[in-house]
Structure I
Amino acid sequence: MPSPNIYCIIVSYNGMKWVENCLISLRNSTYPLNVIVIDNLSTDGTYNYIKQNFPEIELINAEANLGFGKANNIGLKIAIEQKADYVFLLNQDAWIETNTIEKLVIIAEENKDYGIISPMHYDGSNQKFDHKFIEYIQQTECPDLLQDLWYNRLKTIYSTTFVNAAAWLIPIACVQLVGGFDPMFPHYGEDVDYVQRVHYNKFKVGISPMAKINHDARVQLWSEIMWNKNRMYTIYLSEIKNINGSLRSNLLVFCKNRFDELTSNLLYRQFRLFAFKAKLTARILVNIRPIYLARKSSLSKKAFLN
């Protein structure tokens, strides 16, 4: 039986700090890969560097900075056209071990009910877990992984509610059903929305402690995230758009949560924060029609890839 055909998709943007480590790790993979890089109009020489030093890679120069989701959708379309069995999404600031893909493919072939399988995420120093990864493997989100790790009785895969898209192995059968990333999320939140849709389509999301990557991500403090209007907008948007609940119930919960937050801001005289969150709330509420249409589109096969 032939080995599964894997397409690795990377979105690059001003990635000269990481791109060499990332692409050399893929070149050294024990499992053969077809690599596609979609460059979002880098201005630091990333595109030319890849073109000159990695001729085996299919390099696409985007016509504009498409963001994470739209650029990945280009790679997903190519993978489907080329009859891929799996796609492996990898951040430009991450790199794999030589056997990472090999281990993930074996686990995926034995666990067909999983729509996303991610390895363990370590930081760039390789001395600790990647920022926020510990949240994805805590008991409430990923039952038993941490205690099994402590007692040295690890299974090959553990179901989790969410893991970020720094490194996802996705069976093409899942992509053909769930589709691509929703362009409503230009940057931030697109992986949250995708995981919601994977769960809706009755696939599991898993983390395998048998494989690992390193992710040299910049740590963002909550105070920094809170004042990032695009980041906060996508957090609000994913609450409303979540197709695992009805739009009506999502909207009711959203309005209650925002009312509680805004009331608290006023009580504690946080007037600047009140104004900031009130504007974002209004922005969501005036976009209910587009959100409704995006929810509807999410239910179609190969959503956002046609």
Structure II
Amino acid sequence: MITFTLSTFNTLNYLKLAIESVRKNSYYKHAPFVIHAENCTDGTDEWLLENKDKYNLEIYIEKNEVPRGIGGGMNFCASKVKTKYIGFLSSDFWMSPNWDEELVNLCEASTNDKIWTFSYRVEPDIFNDPISRPGVIKVSTDTFGEYHQTFNSEAFDTWSTEFSELNDVTYNIPMGVSGVISKYAWDYIGGNDDRFAPMYWEDADLFIRMINEGYEFKLTSKSMLYHFASRTSRFPDDNLKQRPAHLEAYEQRSLTRFIEKYGRLPEHGPYGEYIGIPITDGSENIIKQSI
């Protein structure tokens, strides 16, 4: 029914948690699990090879002079999927019990074959900013823990299960490039645009192209995950006070490329979600590119 996928770069301690949670808490816990590790230098490659059989992982290790990055990693993983659905994950997630069951069920129940379903996120308030958008619940850093070594998975599993039982809220908006989507729907749009590699603005571009093509999004409180927040894209070394300079350069470059493609910044709906806008540089919503 589903293949779990995860692309990672130097987040070994969080990757361990993510993989453990998928195998422990997924409804389809024995489903195929594709892991893409790119240019890792923190022991990720060695750990994956040592634990491949334990967690039943299909591993792809790459050393690329020009990195695929976040979007390219998703594209690569999706190309290996042979099941009906793709479960996209991030290495700074902990998935709650049966998180995947509701997301698959929403896809199965939809009359739109181009649908993407997403989990509610619980995030530690590491930036002292309790204001959050729909589908994101911010908690104090000592509720479940803001680091891998302080995370209380048992407490979160208990709390998130109770939360889902007591709440049934759905928003028709996307929530990060994770969740469950059919292989057909992913292949139809062509995945992430390589021009935004290695990271930033690829999600905005992807969602806008999907909206332009009539995709449906469902964000549900019946599926939960814990997101350590910005560990894969902004603070990979767990230094939450200083962002690496090269990441700022990546973001500025991708922003420039987004404006070159669309002629302007994105527009947002009432929940802060992206809305459809036309591409102005002559390229299409549906892209064809080599993996």
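What follows is calculated from the coordinates using simple rules that are stated; it is not laboratory data. Just so we're clear, the structure is a prediction, and the values are computed from it rather than from any experiment. Cβ atoms are built from the backbone, for glycine too; each structure is taken alone.
At a glance:
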read-out: Label whose coordinates, when helix-only ellipticity at 222 nm (-39500 (n - 2.57) for each DSSP H run of 4 or more, over all residues; to 500) is calculated, return -13000 (choices I, II); value: I
read-out: When distance in nm of label points 7 Å out along Cα→Cβ at positions 32 and 264 is computed for each of I, II, the largest belongs to; value: I
read-out: Which entry (I, II) yields the derived value -0.31, -1.07 for log10 I(q)/I(0) by the Debye sum over Cα atoms at q = 0.08, 0.14 Å⁻¹; value: II
read-out: Which of I, II yields 2.0 [distance in nm of label points 7 Å out along Cα→Cβ at positions 8 and 40, calculated]; value: I
